[in-house]
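Structures are listed in the sections that come next.
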Structure 1
Amino acid sequence: MGGLIPDRRLLSGLVALAVLGCRPPAPQSRTLVMVDDAGDSVAVRVPARRVVSLIPASTELLFAIGAGPAVVGRTEWCNYPPAAAAVPNLGAGINPNLEAVLSARPDLVILYNSAQHAGAASRLRELGIPALRINTDALADVPRIGGLLGRLTGHSKQADSLAAVFDTALASASTDSGAGPRPKVLLLVWEQPPMTIGRGSFLSELVERAGGENLFADVTTSSGPVSIEAVSVRDPDFIFTTAAGPASFARRPEWQVVRAVRERRFLNVSGSAFERPGPRSPAAIRALSARLRRAMP
């Protein structure tokens, strides 16, 4: 009879094999060679499990596609979603503190595509840490960068879903361009010297899609200096400002030559949805469109 009783160790092994056989296979790591927006080819071992995101827009997208748990470092400006506050703050994100970045033990670092980040990206790569410089300036960057981050973190399906929802919401929120005359809007982002937003920024897209016309859409860069005299000649219907921008310019004597200043025709907005392109941009467009409709005579 004793020979008919299975060995307990054998039973344990069989049970363990059965359990393992029921589990889905662990995702296989592989290397992807990505060309970032700076034109650099970067080899990334995917899925990345420890990501330092030094752009508020990329941090928001990582959380939006379900990769928030992989984010191990952020900037002080990465304030959305609220869960991002639990991620270690590594500083301003501009000219990043490499010692702080390295302390997070990342296997991927996301930087904004600017010349001043070339050195940091190069140094990180020398240390064996993939570093990508990416553009997050336009609404079209939202699904594009979301897809990139999805591939890098193993969340491609979620990224594809986000892109589809975003494109639908963006089309629904946008005002028909042939709906009649559009109010001219000065996008004022700094007072001394006066700085405006050109068509190279997503803020220009927000205004256009909300039913307005960017007063300086002929400025091809994302921003640039303008003179008060030029503003007066172009005669904006409204002046767009944010809570983070100047608040005292309307009291300055030199600004009184601008009709919109004298008549206090301001579009003051606040909130991080107006600070970066992202999944909340369609809602920002709807809010701005409603403001424009209420303000129009």
Structure 2
Amino acid sequence: MRVPFSGVGTALITPFNHDGSVDTAGVSRLARRQVDAGVHTLVPCGTTGEAPTLSVDEKRQIIELVAAEAKGRALVLAGAGGYDTQEVIHMAGVAKAAGADGLLSVTPYYNKPTPEGLYQHYHAIAESTDLPIVVYNVPGRTGVNVDPATLIRLASIPNIIGVKEASGNINQMAEICRGVPADFLVLSGDDAIALPLMALGGHGVISVVSNQAPAEMVQLVEAFERGALDEARHWHNQLLPLMQVNFVESNPGPVKFSMASMGLCSPVYRLPMVSPLLPDRDRILSAMRKFGLPVVAGLTKGV
């Protein structure tokens, strides 16, 4: 039986209507596409979902819609993080009521807490809920790194069950895998590092590229899990150009452009996110075509 929240989790984009409102039908449709492809965990209301621009009511609605599609087939790890501990605690309660199975909680950004501040922040969240919590460490966005010693300390809190590690520091990841308990989930926050991190003892990935290619990312991870290393490397090599082009500009700009080019959502962002520049659009479309993703004729000009 699969360990909860291991394997492939997809950091879902949030589709918007042309008036800027949440495309609720699109949320359900994209979640269903993921579940049908065999993705193990759906991750709404994270960075890729433009969470900082979503109201609490919009997040609640999105989580409810995703949970309804995932029920019995996948788990829901809802984004609930930020720089105000009390607001995060409130959002944790909203997410639980909306049907989330767990919380993905990004480190406080901008105010750059000390290691002790990070520990107390997550300790307070954990005390407020019985949902399992995955710490999200992405220092390139938040300006603060959860060092291995702090993470090992957090792992002693019963309902802090894992980390989404997006530091880009493979040495740090190796130290974490060596230092945390065997049942503590170490998930890659970078698609391109998912395979090497699993080789170090990681448990999977919370993925951006699985928005575009969910079945293929599942094949990569499940091949590794059953020891088919050549197959896992094959899928890694096939997906790598797409993984890389998704970060040619700030996420989720490229992946949302790609999804819109496939006809899966409208090309609508919420400021300060905007569509990629024209040269980067060409790079994204080239990577999509090489991988074999469909590009709907006529959509890309206005995207």
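Just so it is clear, none of the values below were taken in a lab; they were calculated from the coordinates. Everything quoted here is computed from the prediction, not taken from an experiment. Cβ atoms are built from the backbone, for glycine too; each structure is taken alone.
Here distance in nm of label points 7 Å out along Cα→Cβ at positions 151 and 191 was calculated and came to 2.2; which of the structures 1, 2 was it taken from? Display every interim value, and only then the final one.
Numbers: 1: 4.6; 2: 2.2.
Derived from 2, not from the others.
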Comparison of 1, 2 - label where FRET efficiency 1/(1 + (r/R0)^6) of positions 183 and 263 (r between Cβ atoms, R0 = 35 Å, to 0.05) is highest: 1
Entry that produces -13500 once helix-only ellipticity at 222 nm (-39500 (n - 2.57) for each DSSP H run of 4 or more, over all residues; to 500) is calculated, selected from 1, 2: 2
Test item: P(r) over Cα pairs in 10 Å bins from 0, in percent calculated as 6, 30, 38, 22, 4, 0, pick one of 1, 2: 2
